[in-house]
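For reference, the structures are reproduced in the following blocks.
Computed from the coordinates by the stated procedures, all read-outs in this text should not be read as laboratory data. It should be emphasised that the depicted structure is a prediction, and the values quoted were computed from it without experimental measurement. Cβ atoms are built from the backbone, for glycine too; each structure is taken alone.
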Structure I
Amino acid sequence: MFENASWITHPENKLYEPVRFTKEINVQGEIKKATLHVTALGCYRAEINGNRVGDFILAPGFTSRKRVQYQSYNVTKMIKDIAKLEILVGDGWYNGKINFVVANDVPKALICQLDIVYTDGSRESLCSNETWQASKDKLRFCELYDGEIYDANYKDTPVAAKVLDHTKKIIVRQQGVYVKEQETIDPVSVFKAPNGDTLVDFGQNLTGYFEFTVNAKEGDRVEFTVCEELDKYGNFYNENYRDAKARFEYICADGVNTYKPQLAFWGFRYMRIDSFPCEISKENIKAIVVHSDIKRTGYLNSSSPILNKLFSNIVWGQRGNFLDVPTDCPQRDERQGWTGDATVFCKTASYNYDVEKFFEKWLTDLKLDQGKRGNIPNIIPQTVCWDWSTTEETGAVWGDSATIIPYQMYKTYGSEKILKKQYKTMVRYLSYIWNATKKRYLWYGCGQFGDWLGLDAPSGSYRGSSNEDFIASVFYYNSAKIVGDVSEILGKDPKKYYTLAEKILSKIRKTFTEYKTQTECALALYFDIATDKKAVSKQLNGMIKANGGKLQTGFVGTPYLLHALSTNGYTETSYDLLLSEEFPSWLYSVKQGATTIWEHWDGKNEKGEFWSKDMNSFNHYAYGSVADWVYEEACGIKPKKPGFKEAIIAPKITKKLEFLSASIETRHGKIVSKWQNEGEKTRYEIETPVKSTVIIGDNTYELEAGKYVFFE
């Protein structure tokens, strides 16, 4: 592919200034099939005769700079006798302001090939080269963080495109899931803020953009700025976006103007109308939700409206951050594939949606960007701003994305393919820890994040008070076990890794003889570190009670906290934490009006005051990992064999809810578990497409596929 095509760019390439490449196509006969293959260094949008080609938003997607995906589109019905092919290319993903440093070492560029098969059997390939025209576009400015500026009246004189001497070896076939428009959302209200600003509220914190229509005069301006939250007075607030301007400007042509952004996206709920030719109404504008085209597979429902809102917020958090890569947040000057967030959320993600293909693509980038010594960059795909691939900055949990995520994909979906692809990466990661640690059979040093944002953090620190070396060593042990398991699955000798895991476990137990925080206790229980689990679980439960029935955990401890309690006899404490509406809790943010998951337990307090300006995302899915506890423990659905070829269904009830239900569409069909309190008894409704071990109270049933009802 692309053997005869060339990378082309504008002779006067300017950062953030999109370029439109144009080619007139003279068809030589009756077309049987026409296929357009295209990719870009940046983001592109293709059109034939003014009609959009395909529905991939922000193509070609976000990948390691060591590769760029190309897409193939069937355009047979779009090609006429004479056709005009236009492809708009802007900075983004490959270059531009990616994170905190501008990448401009390679100009934005296009490469494409149109293959035509005629009905008489003849073939023709039209390739990008110096015969193409390049011009500056009506889209005058485009940058992923700052937004777009569009001038509907702008015209430019095309010039011959310039051939760019750039390798084609980086071009690969599309691997990931396409990013698409998913739904439109009408405004809930248009209102005046106390300071006089006109604001639009879409009622949902979302990722995407908007479309507006206005009857205007030439030169009239439409200007919007977006935000997630209002301040305590009800005014527009987006200081938490940091350096991301998150603005949109449009200079109108005479008449009816309808437009939606072409090469940008935002994370937002509110929009400030900085300029509009007339008084804006709800009919003038709508929001368009954009994310990877992943299929919804998991659903949670309960008798509690506020708990159901939490379930909704978790799903919206995933939707907003699964935009080609699993980003930390979609709004500020970051939007990167932070590995730690993905690690702790991957199980929940795989139950809520079918993310196997999504993670296969992202893990390929992880494999490509793995450091020379085996270390894992904390951000994947690796960007030019922080070249972690050549440093020692790999933190536990963040780095363990190399082992935990592919193994979870195997457990959820049952395919060994992802393990085969990632096996060497896993092995190299363990080797990195072996060589980098300062203490044999423990993991000391190497730039740890600790229990990030733990509430027991010392003053002025983002890291909780949990022992960072203990956390790192626990995950070292876990990864060694995983590599042993994967070795066995793939028919390789696992002894080396199981032996390593045993030695790590022994050293951890000798070195860390007491647990001082909720996170330390939770990890010791969940990962079977504790030798006296009864005592440690009692200790953990006591810590929570002593803290007023509240958690203190951060990014690392939170995903395992409720599991550690409920699997060791303290299910009611797990439910107490889940259903608490006081700070800190999952439902606290819901009571504050959250429609997604917050980065901080107290991102915004009861007084309307914000946690901070510099690191305070209101769409950050990590704490949404609690959903996997609801699926696996509260409703009891777990894979007994990989891919749910066989299942375990062992719900744990509480009288604090009238009912709770979960369903997961697996590779073998839908599993449903629902329990409902009916007076003194509980009704259990179980549906399974596979052989399952069902545990109801003290009774265990080995059941074939079917629907069942139990009372206890």
Structure II
Amino acid sequence: MRLHKIFFLFVFQIVMLIVRADEGMWLPQLLEQLNEKKMKAMGMKINARDIYNINKGSLKDAIVSFGGFCTGEVISQQGLILTNHHCGFDAIQNHTTLERNYIRDGFWAKTHAEELPNPGLFVTFIIRIEDVTKQVLKDVTGSMTEKERQSIIEKNSAACKMAVKKESYQNCFIRSFFEGNRYYLFVTEQYNDIRLVGAPPGSIGNFGKDSDNWMWPRHTGDFSLFRIYAGKDNKPANYSPDNVPYVPKKSLSISLAGVKEGDFTMVLGFPGRTTQYLPAAAVEQIVHVNDPVKIAIRDRVLSIIDQYMRKDEQIKIQYASKYAGISNAWKKWKGEVMGLTSTNAVQKKKQYEAEFLKRVRAHGVWNEQYGHLLEQLEKQYHEWEYYSYARDVFNETISRIEIFTMAAQYHSLVTAYEQNGQKGYEAKLPEVKIRIDELLKEWNLQVDRSLFHSLISFLRMDRRMEFLQPVWTRFSANDTSMVTLDQLVYGVPVLSDTVLAKNNGFVSADGKTAIEAIKKDSVYQLYLSLIQTYSRVIVPSFTEYQGVINRLQRMYMEAQMEVMKDKVFYPDANNTFRVTYGKVKGYHPRDGVEYGFYTCLDGVMEKYKPGDYEFDVSPKLQELYRKKDYGVYGVKGKLPVCFIAMNHTTGGNSGSPALDANGNLIGLNFDRVWEGTMSDIYYDPSICRNVMADIRYILFVIDKLANAGHLIKEMRLIPNK
């Protein structure tokens, strides 16, 4: 009996650990109901309605989805936006040339006229959020197939969007939550004229580059500045020289007070994707199957690109953004495996599931409904493993060979012609031309050729990918040396007739002639054969298992919310507006290692390596450091650079504002610590920390290093009292 009580107490502690206040990505419209009391107990001074209010300006009105992939915040009444350097990197790169190297040297517009437009870049504001669960799930029954269910949901969602009250310049969308058990509608405003205002040199904005990525201690000034432009009526408008800076409903005030350990912090933004409610079987598969193979493939890719980037400045510019993106996920997966293993996440999931099953078994109706759910999920994941592995390997390899990416663009031309003839071809052609030109600007033949050799060799050696053997036999017979395939794809006699023709040759005005030429091309034929084989052998089974898993996961989510009454659930991230909160706190990642909660400029100088790719420091920053010329941004001869806290963040929170107890801006979220990257799957408060650039370091760089004091004058600064 005593052992039984000890076990129950242990399980209860595990359940309580999972619902720690630091965990969660909460919907802002539910904060008053679910979170406000706890947030105030942790130190918050404002009210939930100061965060989300549809009747007057609130913090939500200063937060934007930046390009659909990051977060940004409005920090002046002239539409000035702060986000991460890596979020604005593509725009910075697009304006960079060998003569004007904004990646290396930074960029600062002295006037509005010097601010640089960025076609295709947009920001989105959330106007309001509505619960439309009843409308969306009307007529949906448990006996429906997944296809039937989805059809009804799509029909009901379309009707909801048609009926919603909004302005003509506003948009709306509906997203599912809790694995399809809840639905919310978002009314939004999108601004499409976004101009680059300022970016620090790469030695600040990307200090530490790949070595420091996902690491703590961190010393990176990961920020950039943009501005929203609107029509003269302050409404959304496409780019025009006549547009004017946007006047927001709300802009953030900036506190110079800094933080101390134990302070309340809050992060608002658009986290991309989490899977907190996966069963243990799924997490185990991630740790032992999916993450390891993706890491192995990207090991190859990064090694090859790095070799070329270090030798050639032009290649370095072309591949900088791609390399950063590839490296980001690669290092994250490595940390994810490490964190899930070190925290024993799979076993803790199993213990949680044991408590869930105990409660289910003790309740007749629950036992009938949910008694076999976990068993069924485990079976499906086991059978799905091969197809999940094959998908990851195929996508990770084929997508990194950019000559295949170009072939895919030409395949879209073929599809358009076959569906709608010359008319379809002509409609698609301009889009393909633009995309191919964009690809070629950031493409190098030798780099791509080396990637092709390495990745195709990987595919051919992997026994789980033997379903592709007919393709290799067709195109290279028994040649295992890659010579035949290399000549087929990159051989000089073929080059002038392949997709590398830079939109000449293939892309004639006559669709029939162009399509015939494309279909005869060896690169296109190899690409198409690979895609068709994968689509025939892997995709149908993968999709079938995924559908079953989705249905069971939805049932499991519903069951948890019904059975585990002592747990307050938050929905997984799905790129919608969320609030997370916690406290400033260091951490203890492993034996003998203890990390503090902040870093300062001294650490930058300690890492400094003259002329190094990752750790160089500009002469001006060295001089300011030597003189301790920090202005109002320093504290007792020190300049704060970064700090960490227990806010639950993920991708998409890059660029999110870190706010203090009064809702003032104190930092800029840009990363997580390596040991805690598994927080997308399992949040453990002992090691999960988000990393933020201290707002004082950002202001110091703008003011003292860039001499862009005119931008500081736009902001509302609250001095350190």
Structure III
Amino acid sequence: MVGKNKIVVFILFSLMQTTILFAQSKIKLIDKSSSEVIYLAHVKFSNIKTNEFKWAISDEQGVVLNPFHDSTKVEISYTGYEKKTQLLAPNEVLTIKLETASFGLNELVVTANFIPVELKESVYDVKTISEEKIASKGAPSLREVLNTELNFRTNNGHVNETSINLNGLSGNHVKIMVDGVPVEGRLSGNIDLSQLNLNEIEKIEVIDGPTSVAYGTNALAGTINLITKKNQLNNFSFNLKSYYESVGQYNISGNVGFKIKENQFKISGGRNFFDGFANPDTSRFKTWKPREQYFGSFLYYRRIKHLKLSYILDAFTETMTSRGERRAPYYITAFDTYYNTQRLTNKLLLNGRISPNYFIDLTLSHAYFNRTRNIYFKDLTTLKQTITDSDSDQDTTVFNNYLFRGVFTQKNDSIKLNYSIGTELKRDDVFAQRVIDKNQWLGDYALFATLDYKPIKAITIKPAVRYAYNTRYQAPIVPSLNLLLDVNDNLQFKTSYAKGFRAPDLKELYLEFHYNATINLWGNTNLIAENSDHFNFSAHFHKKIKNHQIQFTPKVYYSKINNLISLVQTSDVDWTYQNVDFLTTRGTSFLMEYRYKKINLNVGYNFYGNYNSMFDQQNFKNKFFYTNDVNSSVALKLDSLNLSFNLNYKYTGLIRNNYLTEQKDIKESYIGDYHTFDFSLTKLLFNKKLSTTLGVKNIFDVKEVLMVGDVFGVSNQSNATSLNVLWGRSYFVSLNYNF
């Protein structure tokens, strides 16, 4: 009996020794300030004895198991947090607290990468505009966010659409997307930014420079990607927003979300109303036209292991009213014009990790855009109105866009060479009164690929290429090359060369418009795509000393657009789209950010010039025209009071160009400079469920600036002596309630 007991004791002792010997050490990751667990953090385990290393990812409890049984060096990285290195002994269990990172350098960005990449590891210069910054600006639309950002200028177009100019390049060279899906409905090459509301937007990512390899046409100057909110933490959520601005804006919106097991549903909607604005307001005619917008969306979201599935249905309708001046001699009649726009977008998105080192990003979408213009003759005594008889007064344009994009990516931090391969299949249809045969279409079918090569840890080399077949024009092969030198934790250098292109759109190919007896506008089926060469170089230096953090980002850039598509007068009455010349831009910018505790200071400067070869003539000396922008902001948070202050200043410099007079003489044109200054205050109430923002925009009360002739991107068809840039000083209040 004693012998049997000895055997049992020996077996139990052996099992205990074996358990101790092979017990697996582990770490648990939590946020230092909130103590919340951190999910999906990247952890590198390095065996100190053998120098072997392996990667792992934290689970839903923030736990990561050590794959080795020896002493191990642990390196942890996660979006929004400082990287941390820790030694882990055999059998040890550690809880590691991560601190918030400086300047969001560890923030994840996805635009043009197709997988989440830390900002400082991205070869692209990506700028992020957060939801918090959008709210502090009191910005209900994309127009109001961008008009105070460095490098951007916004213009009020001929039919009151808001267009943009980026580093001297007009809006038809800027790709605008929502969740990677292009926004349809370009008017004169531009998307109306006032129609892009930001109620369900989580952040905006901006890439300054071509992304034609990833996104094809219209991405010469840069890309703006609006990313919607998808995931919610609680089983039920409710949000209600209201916004009032003294210029005559009254907005209200809301959403309700449900979470049933792994399935999430959200329904949202709202109304934006703008009274219109004129300077001075002495008649029924408004410089800034009245608008009434209704919008709604439905979202379904589900996590399937490490994949994220989203279906989004967005609907939008707008009526913009242009009331005409009273007509002489009795001033009791007028012509009123109504612009009605409908947008409907269906998106199915599937993206994420399919294995530890492989990712997919799939996009399937249909976008519908319908815009009608109707002109009415109105009796101002009876208010009766009758649609006019002229065919040229009434117009309908319908766009349908069908898109499939699929990207497969290998990303293994343990090897030197990774890659992405993708395809994009796109079809555009247009129905319009002013195109040949009223109905045209084109297809664009592309393959693209990128390599991500790291010969040593500090260097990343990323070549890429796109090949496309287009049914209507010769699409160029588009290459790019990006280099990233990570000198140390404080200093980086980025440089890139990229080929870009802009395809002729369907109106440029097939336009047939007889405006009156003196003007005929014609498309041209022989147009070839614009192509560009773009180069930029930037440095990124950041340093943290105790509570002081500072970052400097100088940059130089150069672009040349060949085969620029322009309207050219071919007879006394005929104008035709042709490939005629090239446009060159070059410039430099400098950004500085400084943080001390809860104070954040930003200063930016951009100096750039344009050269348009259209004016290369024997008896005229053509030249570069230079301009500059300055912006700065100060943000202060008082956490103990749940209070924050924001100041924003921007100087928009004088912009010049040449233009042709009716007598074919070359004259110098310009748009005057101006200063804007905004202030806002945000207070959190009721356990941070209610956010109240009060502010004043355009404190200097700027409304218009001097204008002479045509400036690239802004046509002065009426030979006006001024350009409306803003609607003067205004005051706003915004309420945002979350439950």
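A compact table of results
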read-out: Entry that produces 0.40 once FRET efficiency 1/(1 + (r/R0)^6) of positions 363 and 395 (r between Cβ atoms, R0 = 30 Å, to 0.05) is calculated, selected from I, II, III; value: III
read-out: Read-out helix-only ellipticity at 222 nm (-39500 (n - 2.57) for each DSSP H run of 4 or more, over all residues; to 500), computed value -7500, structure in I, II, III; value: I
read-out: Structure with the greatest value (metric distance in nm of label points 7 Å out along Cα→Cβ at positions 219 and 251, set I, II, III); value: II
read-out: log10 I(q)/I(0) by the Debye sum over Cα atoms at q = 0.19, 0.22 Å⁻¹, for residues 75-194 alone from the coordinates reads -1.44, -1.52; which among I, II, III; value: I
